[in-house]
1. When mean count of other Cβ atoms within 10 Å over residues 144-151 is calculated, the result is 12.2; to which of the structures I, II, III does this value belong?
2. -21000 is what came out when helix-only ellipticity at 222 nm (-39500 (n - 2.57) for each DSSP H run of 4 or more, over all residues; to 500) was calculated for one structure; which of I, II, III is it?
3. From I, II, III, which structure was log10 I(q)/I(0) by the Debye sum over Cα atoms at q = 0.17, 0.24, 0.27 Å⁻¹, for residues 136-175 alone = -0.51, -0.71, -0.79 calculated on?
4. A value of 0.90 was computed for Rg/Rh (Cα atoms, Kirkwood Rh), for residues 32-71 alone; which of I, II, III is the source structure?
Structure I
Amino acid sequence: MSPRSASVNEELRRRSRERLLQAAVELVGEHGFEATTLGNIADRAGSARGLVSYYFPGKRQLVQSAVHRLMHRTLEEALEREPRTEDGRERLARAIDAILGLARDRPVLMRQHMAGLLQAEGFVQCPEQRRLSELLSDTVGRCGSRDVAADYPMLRALLMGAVFAALVPGVPMPVPVLRAELFKRYGLDWELGMPPGTEPSAGTCEKDLSRFFATDDRPK
């Protein structure tokens, strides 16, 4: 049998890493960060345990990359769903709804993500985070920004702040209220994106995201 080519080996490594990221999202969402071990993640992914440390320096970095992957895949799906559009305002509305939808539907996972960002190692620079950055920067540019380098970090900060506010234990702010404030900030019409009471298109990359918003709770 001839040895595998470099391209085949690269694809196998990519798939192996993807399985670990998906397993991390599933297990942390089900059991929380502390109860999830690297061994659990490797077992769920069907990978050798040594592969985890080969790809990631530790559990926190693995989980942060996994959440960034979930975020960029959810965001990409929202931006490209039918009917597809190049309208910057509609795409920005979809981006806001996609991220707020994760805060609503994946609270355990997103709460852990926010907590991880406040740890000593802070923001993990990884391919998943870079892809998320590219999508949000492109959205800002399409919306008419003349200084994407300044406006993208502001959008990121506002989205992170909204997610944090939605997830504070005991005093969470309602997602529709946060949505209304962000839409006001960017001058977006309420009907853009995915207003409360609507459902995402069938075939989302995360099958268990059944709704971004359950009821029409638009602030009066």
Structure II
Amino acid sequence: MNEQTGRVLVVDDDETVRDVVRRYLEVAGFTVEQASDGAEALRSFGERPPDAVVLDVMMPGINGLEVCRRLRQVSEVPVVLLTALGEEENRIAGLELGADDYVTKPFSPKELALRVASVLRRARRPRPEPAAAELRDGDLRLQPGARQATLGGAELSLTVREFDLLAFFLAHPGTAFSRADLLEKVWGWDFGDQSTVTVHVRRLREKIEPDPAKPVRIATVWGVGYRYDPSDR
């Protein structure tokens, strides 16, 4: 399938916004389906999952964040959020729920089409073969092949992106990486908001650090990014 093709579900309670987005996506080569609210979006997705979803956050009834949460329970479909200017909390919440990118209203429809194409390229890239060997750091163990991680013998509940980030850190201890490096090396993203990395690092710290406010494993390297420091160093 060509990177510039695919079915995109556009979800927004504003008919004018939906129509503008539809026209630009169709010009870019996509087939577009529409939903006017969260409930309709979930029904449409259940009947025929699209290749990507463009999702407005602020909608009556089931809002966009809840739709994103429910989609992530069943699918890794790329999701691009539409958020209003100043809604930083919603953008961060969306990234934490697994959204791939966001565009702030008022937005450039052409930019939105480019972002949809970008998230689809990421999703369609072949995933690298997982390392065969177990990755370990003290009582933290990760089995790439089984997609399983444990801390002190207890299984960790990690999202796909959290797991991939932790696996990368464990495989490259003691090396500092910028957020742009991590976007590209961990997820293959050449286009996207670097705050995605910040959000996932914070969530990982909450799950593997004794005190997330004073991390000892995932260190912040000021002016650079992050570095994983093994506990047995």
Structure III
Amino acid sequence: MSEQTLDYLSKGKIKERDAANVEWYHAANSKAKITKALKSSAQMIEADIIMRGHDPKEPIMAHPPQTDSDITFCDWLKEVMASGKGIKLDFKSLQAVAPSMQLLGEVRAQLHVPVWINADILPGPGGKATPLEAQAFLEAVGPGHPGDVLSLGWTTGWSPNTDNPGYSWEMVREMEEVCRLLKQPITFPVRAALLPQSYAQLSWLLQQSDRYTPVQV
């Protein structure tokens, strides 16, 4: 977890300055779930963003194959802004990135919490989903806001009762090449089941920059 996020959460949000103490609420993609997330003990809220599949076209909180939601990203932001909880925005649609970043920029003066920007931008072990195109995603995100964390991952898959491949040297080197010139803190979400067979590769990746934070599982 990034130092900036831990610094924020250590000020009364968690008992000790340890990422293991941070609670997450995942997939807060509806009015009911964001209400539940805000009432929960979680310090970080994660939700998925796509572009609505019909008019009016705007960023909404949903995970494919869904194409609609009962809450837009604009309304979702209004709900979380005053909560003091950090947010992780998991982009599932490239078309939703630029308008979402614009909406995020419009409320920055009132948003004083950790913000993580997440997307799977490269193909990974067993991944069947199509990743967001890396450079197009990063250009749509832009330079971001000081303290924002980029959470950049690979599409992955896993099958029981079989020998699942880990993250290859080619995969981690490609990720390092993408991230080399970026200025933001970066964390790498990985599939926990693939860590044992990928230890050398992921350790190497984290050693390439002090902007790279320990792998988020």
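1. Going through each structure in turn, the value belongs to I.
2. Structure I accounts for this read-out.
3. I
4. Answer for the origin of the read-out: II.
Read-outs: derived from the displayed coordinates by stated rules, not from any lab. Small disclaimer: the values here were computed from a predicted structure and weren't measured. Cβ atoms are built from the backbone, for glycine too; each structure is taken alone.
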